[in-house]
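The structures considered in this document are given below.
What follows draws every value from the coordinates through simple rules; no lab data is involved. The model shown is predicted, which means the values in this text are computed figures rather than measured ones. Cβ atoms are built from the backbone, for glycine too; each structure is taken alone.
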Structure I
Amino acid sequence: MVARPAAGRVVAPGIMVGMRAVVQRVDGASVVVDGETVGAIEGEGLCVLVGVTHDDTEEKAAQLARKLWTIRMLHDERSCSDTGAPLLVVSQFTLYGDARKGRRPTWNAAAPGDVAESLVDEVVAQLRALGATVATGRFGARMRVSLTNDGPFTVLLEI
């Protein structure tokens with residue numbers, strides 16, 4: 001049995017523990033819940049799926065926000081901070097799914113809902129404090145995320 005590590009340490013070969021985000025450069029993205037659009041961005045921006053694990057903190061949320069605001073993924077190697085491009089941030093606990101054994105993923109590495117929700121909200125708050133325009137999904141809802149991946153250009157961040 002592997003002991004639970006400190007944040008950012010290896011749990012098992014190839015498995016890291018820490019806040020995780022899948023970041024896609026998009027030309028528009030939206031989130032629909034029960035037929036209602038709850039968040040949308042138009043034009044060039046980033047669609048960010050955020051996963052939270054047990055040892056994540058507000059400091060890690062702030063670090064992720066700074067990285068998202070300044071990462072140079074937009075055209076001509078520019079960032080959202082350079083262009084004012086919007087971000088769509090969506091909570092995604094399934095980023096911590098583990099399907100190495102059996103046919104059914106486990107979610108043991110995902111933080112409980114109340115912890116994850118507050119930390120995703122902190123990422124959004126920190127982005128807005130930096131000056132970002134941020135749209136969001138609805139935590140815990142069955143969301144339909146639509147986007148046009150521009151490039152395609154997708155990066156996995158682990159903080």
Structure II
Amino acid sequence: MSVKVKLSDIVEAMELQSPMHSHHFDLQTGKIHLLSEEEFEAAESEAPVEDYPSWQQPLIEKAREILDDIDEQWYIPLPTQFDIHEWSIMRDFALSFSDENQREPLLDAIHGSGAFRRFKEAIRRLGLIEKWHGFKDARLREIARNWFKRHGISYVEE
């Protein structure tokens with residue numbers, strides 16, 4: 001592949017992953033396509049694309065192209081939330097502290113219902129927001145580099 005993509009573009013797209021949306025990398029252009037579940041469902045349906053709002057029609061067409069590309073020759077899905085596993089990143093961040101006054105509140109926060117909310121409150125209370133963002137960014141960059149390597153895609157460290 002001759003197109004080079006910025007590592008930061010893949011990391012940014014990974015940060016925006018959600019259960020209702022997915023990102024696919026176009027090997028021909030280097031572009032990242034964000035599509036919703038709704039657009040994939042419409043692409044799989046028998047309904048003509050003209051039955052959908054004009055702003056959604058090109059997205060449905062792109063979803064059809066991606067669905068037709070079953071061998072991943074042109075469109076490769078980016079790592080999903082399951083591949084990223086943010087809870088593990090939060091745990092590793094907490095374990096990175098030798099000071100138990102920081103480590104223990106963070107570890108306590110990530111257990112049970114509401115773990116993500118409590119973790120964010122704990123990093124704010126402990127003044128660790130910048131450290132958390134740096135840690136998480138480094139981990140996402142590592143996941144992205146492994147994704148590039150696995151798919152043989154060249155990238156630029158930016």
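Match the computed value 18.1, 53 of Rg and Dmax of the Cα atoms in Å, for residues 62-125 alone to one of the structures I, II, and report its label.
On the way: I: 15.4, 45; II: 18.1, 53.
Computing Rg and Dmax of the Cα atoms in Å, for residues 62-125 alone on every structure in I, II gives 18.1, 53 only for II.
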| task | State the single structure among I, II that was used to calculate helix-only ellipticity at 222 nm (-39500 (n - 2.57) for each DSSP H run of 4 or more, over all residues; to 500), giving -6500. | result | I
| FRET efficiency 1/(1 + (r/R0)^6) of positions 38 and 94 (r between Cβ atoms, R0 = 25 Å, to 0.05) derived as 0.10 - corresponding label from I, II | II
| message | Suppose P(r) over Cα pairs in 5 Å bins from 0, in percent works out to 2, 9, 18, 22, 20, 15, 9, 4, 1, 0; of I, II, which structure was it derived from? | response | I
